[in-house]
Structure I
Amino acid sequence: MSRVTARRRMRRITPSGEITRPDTLAVEEPLEIRIRGESLTVTMRTPGNDIDLVHGFLFGESLIADAADIHTARYCAGTDDAGHNTYNVLDLGLTGPVALPSRPFLTTGACGLCGRTALDEVRQRSRHPLPPPEPLVEAAVLARLPDALRRRQSVFDATGGLHAAGLFTTTGDILAVREDIGRHNAVDKVIGWALRENRIPATDLVLVVSGRASFELAQKAVLAGIPILAAVSAPSSLAVDLAAESGLTLAGFVRGDTMNIYTCPERIKG
């Protein structure tokens, strides 16, 4: 069994009786991110694609601007009871000086900030203005992307317990899909992939997420220069406000052949 999934015994109750058997669950473990040996933060995540995750996270927090800003990333320190590396501590070497933030990270749901302040912070941090709202993607293409994302969710198939995020071209080609128990982690992983592949700003790509579109997911799209965010479920009010102010096309309830377009519908043809 991989570290992405784990087996636990459970008792299943059905109309025809009970059965005790193992079940496959998504793994949730902490990842401590250190910079030059100094602890920056701890996030709960599903192990895998940790390098993409830290690139996306640090980019979203404006601690790096480019993949070249991280010159080393190594697992260290943490060991289990048997003395084996847990791969839950990642120490990063940066090419330049960085001031560690003294306040909560913006990407933790804007904790402690009012909506207006959160919107203002994103505007101040944004380095990549979104392209003009003009036709970029056919509605029929956008409508089929959540199904394409779902078909690539191999760990969800085994556990039913993971979120997913995917980056697509405007013609519907899949570039990267990542799964994680945290929806924000899944988005950090695909944005981290794009950063490492020199695809930021991603002004020609579409970000698709498997659940709802929260403020923090819209924020991550805006900071990465992604012009279109499509979600299988609903957006939050603050996500719509941010999308409207930033020029992000935000679509929710993208299911089958229907969708709700909340902001900048000009990018969607048909």
Structure II
Amino acid sequence: MIVLENGASRLQLFPNVGGSVAGFTVDGRDILRPMTQGAIDVLDAASFPLVPFCNRIPHGRFAFEGRDVGLKPNLGGHPHPLHGQGWREAWTVDSAKGAQALLSYDHAPSDWPWAYRAEQRFILGERGLRMELSVTNTGDAPMPAGLGFHPYFPRRPGEALKATVGGVWMIDETVLPTIHHEGVWGPDWARGAGVEGHDSLIDHCYTGWNQLAELSAPGQPTTTITASPECRWLHLYVPPGQDFYCVEPCANRPNPFGPPDSGMVTLAPGQSHVIWMEITTG
């Protein structure tokens, strides 16, 4: 475990478990859901990186520049591999000093047949955290790439989420996007809506996001999320009956090799793709 401190802020990193964040507090208050003591599953983390793609690829099969690719499942018995390789591997600590840390992960060709290097830079402010995530093609052929963040937030009593979005991808029973719905569906996040009391699972990708979200609760400071312009999609995961939810800035949508304009980019050998996210509180 690596611990960074700056003023009222404290950040815990768990590099061996998916390069994850284990905790982030300001004034002793949990801004991200804290990882349980002794937990070793990245799904119990406070946040983890999505690299080199976000969300699900149907049955792990796609074609890219004449090459057919088949990825192995990486979430129990779920049929669709998701979130790339970085969240399932240990990361190296390149540096950790003062209020900054740099972690890296080098991927050798496997079922994902391209070599790449991913880096996470953490910059801890006195009342906030900036995370930068990059991927560099270290192979000798073009590689597809997408990036995202997967932070978990504690669901406070009366919690509301406000985020300007223009539409949403509907999902099937295996959480794959089916059709795009323009306008409001379910909670009206643009006006601010509660994250409590939903009877059914929200695990949807929202479009038209303006890279800003606010999390508020009565009598408590507001948490603000901002992201880089590449993060055009906001994925929300709100499981009924749980004390947490996820607000995920993403630079590609689910089924990234499906319909056009998925956000995936093509990296030439040596080329990089970078996104960032900032989480601040009052």
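A few notes on this one:
- Which entry (I, II) yields the derived value 0 for helix-only ellipticity at 222 nm (-39500 (n - 2.57) for each DSSP H run of 4 or more, over all residues; to 500): II
- Among I, II, structure where distance in nm of label points 7 Å out along Cα→Cβ at positions 82 and 146 as derived comes to 1.2: II
- Origin of the derived value 56, 45, 33 (Cα extents along the principal axes in Å; candidates I, II): II
Readers should treat all values here as calculations from the given coordinates under stated rules, not as data from a laboratory. Because the structure is a prediction, the values reported are computed rather than measured. Cβ atoms are built from the backbone, for glycine too; each structure is taken alone.
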